[in-house]
Every structure is written in structure tokens, then in C-alpha cells.
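Quick heads-up: structures coming right below.
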Structure I
Amino acid sequence: MESKRYSSADALTAFTMDLFRLNSRLLITGDRLVAELGLTSARWQILGAIVGAGEPQPVAWIARDMGGARQNVQRIVNDLKDEGIVEFLPNPHHRRAHLVQLTEKGKKIYQAALNLWSPFVKELARGLPKEGLDHARGIVTTLRERLEARLDSAIDGD
């Protein structure tokens, strides 16, 4: 009987399945953590992308940075606007693609989410080696970049 060798592809498949499960649990946990603020994980992620951009950006850029679909991000941003959490600013480079920024209410809600996250993530990280987390992040970043390059080349090839 021939023994099958465990390859890097096998290891990556197992790692990917674990990432899928981790992502699911992160979304569920995030939803529960920020529910009292009127947020979901998706809304919180969009607020984080807006803050992380450092300056107002169009929805398409926010979606690109998040790796999400523009239509999904647009729907959520519209809801956030209706609730006074974000506002649209004129875009000097494009008449229809307004820039998105947090309102004062949005900044307070985002900070409140971070305040809930901080003690939670400290507890979650307890006992995990920083070096190991940095290494895992490097692997995830490399995989994301490879997938983005493949997607970009597929789009360019169409």
C-alpha cells in the first residue's frame, strides 16, 4: 500500500478550512460584541476601512481595500448614511462617486466598538506568542496578495 505524502497544498487546504471556520466565528463574535451599538461585523468592518483610509474615499475604493463587492459596501454605506453614522462629501474627481467619511456620531460609535474590542482581544490573545501571530499574519498576507494578483490578471485578461 502506498502512503500518501502530506504536501504544502494539503497543508494549505487544511489551513484554508480553518480560516473559513475562524472567519465565521469572528463574524458571529463581532456581531454579538457590537450589537448594542447598532452595528454588525460588516458595518464595523466598513467603519474600520473608512478610518484606516486616513481620508475620505469613494465606496469603490473602500470595497477594494476590504476585498468586498462594491454593491454590498454601497448598500451598507447607504444605511449608515441614513442613520447619521457616515456622510457623503463631493468628490472633485468624480461627480457621482461621492467620498465617504464618518460623522461625529460615527466616530463615537467606532470608538465605542474599539473600547468593547480591546479587553476582548487581550483575553483572546492571552498566551499566544506575538512572533507566531506575526508569522501567521505574514503567511495570510502573502496568500491574499497572490490571490489578488490572480484576480487582477483574470480581470485584465477578460
Structure II
Amino acid sequence: MIGPVSTTLRPMTHDDIDAILELEQAVFDAEAWSRQMLAGELAQQPASRYYLVAEEGGQLVGYGGLLSAGWQGDVLTLATAAGHWGKGIGTALLRALLAEAARRGCTEVFLEVRTDNKRAQELYRRHDFTEIGIRRGYYQPSGADALVMRRTLARDTERIHETTGEQA
């Protein structure tokens, strides 16, 4: 019997773009980011961006990205391959992004999530994000609405570090 495959998180590099584009297309379809968008985001690391990938057995199975600007952080993207849902990959990525936001001095983290993506909304709610508004027609080309969510970090910094094993 083969043992469980462990998930490894590591910084995203330009070498990951092809695999990320495949996952983007599978998860986000017509609203997937382009190669140029991904390359542009990576070019802003580490100054204002922080991108991670999740790998299992050498295969890219998820990724996430954070924008930090002063006190504010924004989860720009978070995706897990459908065949790997329910394994805690999204949770691991989100916790790592929140820990990085806290490390960078952010006191609030925001995100947008499709109003019809209940699975992702539940992930965010489990991590203390609350709904603060709706952006009508936010996602293009579908015109789907986005739920805007926020989490305060100032009082949670120690707990974030506890869940990631980092020192506060």
C-alpha cells in the first residue's frame, strides 16, 4: 500500500505559469487569468505580491496570491484542482496567505468570491471572513456578482502564527 501523499507549499515562480494556466482554465474557465496577467503579478513579488503553489507528488494542485499595501491585504486568487478538493489544500494556502499578510503588517484582509461559489465562501467563513458587500457584474465575461468579504487580523496575529507554526 502506498502511503498518503503530502502537500508542499512553496513560492510560485515563472516556471509554474504553464501549470497554473491549465488549472486556471479548469477552475475559472472564461474568467481565467492570462499568461500576461500572471507574469505581471509575479513581477511584483516580493514588493507587493506573495504567490504560493501547492504540490502533491511533484504535481501542482493549487495556488494562491496576496496583494499587500500598507495595512490592507487582498487575497487575489485561490484555487485547488477539483480532484483535490476536501484535502485541506485551500485551507493551507489561505492560512499561509493570512500569515504572510500579518507578517507584512496588514490589519485587514479582503477578497472577492463569486456569489454562486458556496464551497469557497464556506472556506472563507471558517477562517473568520465576513460579508461586507456585493460587487454587481464583477466577473467578466460572465457578469457574475462578487461577494466582498473581510477579515480583521490585528487581534488574530498570534492565532495565525499558531496555525502555521511560525513565530509571532
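Every number here is computed from the coordinates shown, using simple stated rules; none is lab data. The structure presented is a predicted model; accordingly, all values stated were derived computationally and were not measured. Cβ atoms are built from the backbone, for glycine too; each structure is taken alone.
When mean count of other Cβ atoms within 10 Å over residues 63-70 is calculated for each of I, II, the greatest value falls to II.
Work out which structure the value -24000 belongs to, where helix-only ellipticity at 222 nm (-39500 (n - 2.57) for each DSSP H run of 4 or more, over all residues; to 500) was derived from one of I, II. The read-out comes from structure I.
Matching task: 4.2 is the computed value of distance in nm of label points 7 Å out along Cα→Cβ at positions 7 and 79. Pick the structure from I, II.
Working: I: 4.2; II: 1.6.
Attributed to the structure labelled I.
Supply the structure label, taken from I, II, corresponding to P(r) over Cα pairs in 5 Å bins from 0, in percent with the calculated value 1, 8, 17, 21, 22, 17, 8, 3, 1, 0. Answer for the origin of the read-out: II.
Tell me which of I, II gives 3.2 when you compute distance in nm of label points 7 Å out along Cα→Cβ at positions 39 and 135. Considering all the candidates, the number was obtained from I. Computing FRET efficiency 1/(1 + (r/R0)^6) of positions 15 and 143 (r between Cβ atoms, R0 = 30 Å, to 0.05) across structures I, II gives 1.00 for structure I.
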